[in-house]
Structure I
Amino acid sequence: MIRIILLNLFLFSLPFIMLALWLWWFRGTRPDQAEMKIWAYASLAGFICMLAGLLFFRFASDAPAESVYVPPSVENGELVPGHFESLDSSKEQEPETSEVTPE
């Protein structure tokens, strides 16, 4: 559990660490305008690549719109890969619970 918390804290603080390193580098080197333009274009290209990747994985999924993901599991000693099931079949498998009404 502590590993998960530390990983999330690290991932959260990573942009701030990168900003601090960039500011430290910027103050030490005083780059000229042409070099700053290169960094700006590189940052823009990285942002465009990230956005293209997010859009690709969003629309390249073969999952039906009305489906639920069933994660991989081990059944009878064999690994069953993760898959998508329609909402109708997943509702049939869920046990029914009785609702308690307040008096």
Structure II
Amino acid sequence: MESKVMFKIILESVNGEQLDQVFEEGNVKYLQQNEDKFEMLGELSTCSYDVYSSKDMDMLILELVRLKEMPLDSNEIKHIEEIISLADKCKNIENIRLIITPF
């Protein structure tokens, strides 16, 4: 049975205003990594949320690009590209953060 657990990726202002959000059912199976080359994705948890600032985006984007090189279907690749787009926004716009949450 396929996992229904998913991460929501939220772009939010530091004041708590949600600016954008992407998610895909079952994305935990490919976003959550345990390999050494995925330092940030390796720390994702289905029991807590992670908050990242603009200074974290270069590493996150690099890991997401590497993730796209793994065997994934077209919907999974599209979802990763959506996350990269949010990460780019977070990197280039002041006073916003990226949140990855299972809640």
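No lab work stands behind these numbers, since they all come straight from the coordinates. Quick caveat, the model's predicted, so the values are computed rather than measured. Cβ atoms are built from the backbone, for glycine too; each structure is taken alone.
When Rg/Rh (Cα atoms, Kirkwood Rh) is calculated for each of structures I, II, structure I gives the greatest result.
A value of -21000 for helix-only ellipticity at 222 nm (-39500 (n - 2.57) for each DSSP H run of 4 or more, over all residues; to 500), calculated from one of I, II, originates in structure I.
Supply the structure label, taken from I, II, corresponding to relative contact order in percent (Cα under 8 Å, 6 or more apart) with the calculated value 39. The value was obtained from structure II.
Given structures I, II, which gives the highest value for FRET efficiency 1/(1 + (r/R0)^6) of positions 60 and 76 (r between Cβ atoms, R0 = 30 Å, to 0.05)? Checked I, II; max of FRET efficiency 1/(1 + (r/R0)^6) of positions 60 and 76 (r between Cβ atoms, R0 = 30 Å, to 0.05) sits with II.
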